[in-house]
Structure I
Amino acid sequence: MDPATLIAPSSPLGYPAPYWFLVLFKVLGFVLHSVPMNLWYTGIIIALLLRNSHDENGRLFSNRLMKQMPIIIALGINLGIVPLLFVQVAYYKAFYPATILMAWPWLAIIALLTIAYYGIYIYSYSLKGTVHKTSRWPLWAGWVSALFFVAIGFIFVNGFSLMANLSAWPDIWKNTSVAGAPLGTALNTGDISIWPRWLMMMGLAMMTTAIYSVFDCAFMATGESAGYKRWINGFAFRLYTVGMLWYAVFGFWYSFGTWSAQTKQVMFAYPALILTAVTAVSPGLVWLILLSRFHGAPFKKPATLLLAICQFLVLGLNGISRQIVQNIDIGVYFDVTAEQVNIQWSPMVLFLLLFVAGLLTIIWLLNRAIGEARRPVT
C-alpha cells in the first residue's frame, strides 16, 4: 500500500493564515511550553531524589520546587495549547491519521495528566510546615505523578514522530486493524528515532531545571541563607553538566543514527549546517557561564536573566531544527507549504490580541507568585 493513500485530503477551505504564521506560532508556542514542561519532566524526579538527600540544601531546593510545581504545571498545560492548535491547523494531513492510528494512547494522555496533576497537589500540600519529612502516601503520589509525566512525554514523542514516519503507516494500520478499521492501539516504537528523541528531551529538561534553580534562588529565595545560595551554584553547574552530556550522547545518536540520507544531506550542508552546529553547541555557552560562578558569589538578577535567555535560545534552536527535520521527512509525501491559503483576518487578529493578553496575564501572575515565593520555607 502506498502511504500517500492514508494521508488526509487537502481542506477545500485552505490554511486560515500563511504557512510562516502557522509555523512561527507552532515553534514559539512549543518553546514557551517547553520551559515549564521541562521542569515537570525531570524536575519532579530530581526533587524526589533530593528529598532523601543528606544535604539540607538539597532538601530545601526539593521543597521549594515541589511547592511551586502546581503553578508550573498549570502554566505548562495552558502554554501547550498554542503549539497543539497550530500543529493541527498546519499539519492536519499527517496529524490526524497518525493520532487515529494511536488513538487510545493519545486519549490516555488526558487520564494520565489528570492523575499526575492531582498527585502533585497531594505532594505539594503535604510539604506545608516541614522540610524534612512527609508521609508515605504523598511520596507515592509524587512518584506516580513523575512516572506519568514521563509516560506522557513518551506518548507525545510517539505521536509527533509518527506524523513524519509516513512510510510505516500501512504496516501499522494492517497490524492494528479489524476489517480495515484501525483499533487505535498503535505506537511508533518500531521507529528507532523515538528513543534518542525521548531521551534527548530528558537532557534538555535537566539543563532547564538547573537554570531554574538559579532563577528561583535569585528572584524568589531572597529569604534563604547565604549557604543555600552558594550551594545552588554548584548544584546548577553539576546538573547542567549531566544534562548537557546526556543531550550530547542522545543528540549524536538521533542525528547520525536515525536521520534519513535526505535529512543528513540537508542538515549537514550549508546553510542548514550552521543551524545544526549552533543547535549542538549552544548549551556550551550556558555551561561556561555556570562554570564562571562555580565557586563564586551567587548569581545576581541581571546575570540570572542572561542565563534564562540563553537557555530559552537553546530550547528555541532545538525547536527550529526539529521543525526543519519534520518538514523534510513529511516533504517526501507532500509539501506542507504548498496548501491553498484563504486568510481569515478576524480570527488572526483576535488570536494575536488574546495571545499578547494571555502572556501579559501570565507575567502578572508570575510576578505575584514570585512575591509569594520570596517568603522563607518553614
Structure II
Amino acid sequence: MSILASARLLVVKVGSALVAGSTSGSVDREWLAAFAADASRIAARGQRLVVVSSGAVALGRGRLGLGMRALSLPEKQAAAAAGQSLLMRAWEEALEPVGLRAAQILLTPDETEVRRRFLNARATLETLLGLGVVPVVNENDTVATEELRYGDNDRLAARVAQMVGADLLVLLSDVDGLYTADPRGGTAGDHVPLVNEITPEVEAMAGRANAATAVGSGGMSTKIAAARIAGAAGCATLITLGRRAAPLRAVESGEKATFFRPRTTPAAAYKAWIAGSLAPRGAIIVDAGARAALTKGKSLLAAGAKGLEGRFGKGDTVIVRDLAGAELGRGLARYDADDARRILGLRSDAIEAALGYTSGPLIHADDLALTAALAESF
C-alpha cells in the first residue's frame, strides 16, 4: 500500500502558483478540477483531507489592479481581503462537482500558539472533518503583520497538521522533491527519495525560493522546516511536484517525491506535549472507580470527580490525583473551574441540565497523558 493510500488524515498544502497560475493572477480552474478528482478519490477511500491553500493575495492583485509589483503591507492586506472570496469560490466550484463541500478557515499564529484558541480551532476542524467537509485553510493575511505571521503556508500547513493530528503532510512544490543540489539552478543533483532524519547536511541541500513564479514565498528550506515541525508532531511529510494534473495520483503511480519519516506518532507527540510542556493550573481529585477507568484508557467523567484545586479555565492543563494525593496524569480541562465544580459527581446525562450546555467529559482520553506507571498498567 502506498504512503498516500495508507494515511488516515492528510493535510495538503497548495501554493499560490498552482491556484493562481504563475503570473496571470487568475484562477487555474483546470488544475483545480484535476486536484478535486484527487480529493474525491481520497474521500472515497475513507480518508480525510484538509487543504491549506495560498492564493488570496495573488488573486486580489488582479481584482484590485495592483499588477505584479512589490506591495506594501497595507496593499497586501487589501489584496488578501479582495482575493480571499475569489479563492474560496474557486475551491467551492472545483470540489462541488465531485460531491465534496468546502469550508473556509482563516488562522493567525494565535490559533496555533495560544492554547485555548488552539483547542477551539482544533474543535472546529474536527467537527468539519466529521461532517465530511474539506476545510480550506489560509493565513488571515487581512490582519497579519510582518511581526506576527506564519510567513509562509508551508509552516502554517505543518501547524495545521499538528493541530488535527494528521499522519501525512503533503507539500506541493515547484520541484518533485529534495535534491542534493537545486535542479533549477542548472547544477546536476541527485533526487533524495527518503529522509530518515533532518540533519544539517539535509538542510544544506535546500535552495532558494523560486523567484521566477513572482508569486508565493516558500522554497525548499521552508518545506524542510515544515517537515521538521510536522515530524516532531508525529506526522510524516511528502514533498512532490504540484504543477501537474492530479499530483497525488501521480505520486501513487510512481512519480518522484521525497518522504520524510516522522520522529514519533501523532498521539504520542500530543500526549508528550501535554505531559511535559504545559504548566498545570489546577487539579481534579478522583475516586477509585475513576482511577480504574483511567487505567483502561477511558475519559475522566464528572461522576468520578470528588474535588478541585486551583482556578483553571477551559483548555488549561490540570493534574489528576487520586484520593491519596498521588498524581495519575495531566490533561486539558473541558470546563473552567467554576463549571467543573458545579458538576462534580454528576452523571454525564445530567450535565446539560446543570450548566445549560455540555462539553462531554471533564477530560477526554485523547487529551489526557497518564503517568508512566499508570500508562503501563493497560
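Table for the structure above
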| quantity | calculated |
| --- | --- |
| Identity of the structure behind 17.9 (criterion: mean count of other Cβ atoms within 10 Å over residues 107-114, calculated), options I, II | II |
| With distance in nm of label points 7 Å out along Cα→Cβ at positions 251 and 307 derived as 5.3, matching label from I, II | II |
| Given -26000 for helix-only ellipticity at 222 nm (-39500 (n - 2.57) for each DSSP H run of 4 or more, over all residues; to 500), calculated: source structure among I, II | I |
| Identity of the structure behind 5.7 (criterion: distance in nm of label points 7 Å out along Cα→Cβ at positions 27 and 283, calculated), options I, II | II |
| Test item: relative contact order in percent (Cα under 8 Å, 6 or more apart) calculated as 24, pick one of I, II | I |
| FRET efficiency 1/(1 + (r/R0)^6) of positions 11 and 323 (r between Cβ atoms, R0 = 35 Å, to 0.05) from the coordinates reads 0.95; which among I, II | I |
| When distance in nm of label points 7 Å out along Cα→Cβ at positions 99 and 195 is computed for each of I, II, the largest belongs to | II |
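Each reported figure results from applying straightforward, stated rules to the coordinates on display, with no laboratory input. Only a predicted model underlies this, so the values are computations on that prediction, with no experimental measurement involved. Cβ atoms are built from the backbone, for glycine too; each structure is taken alone.
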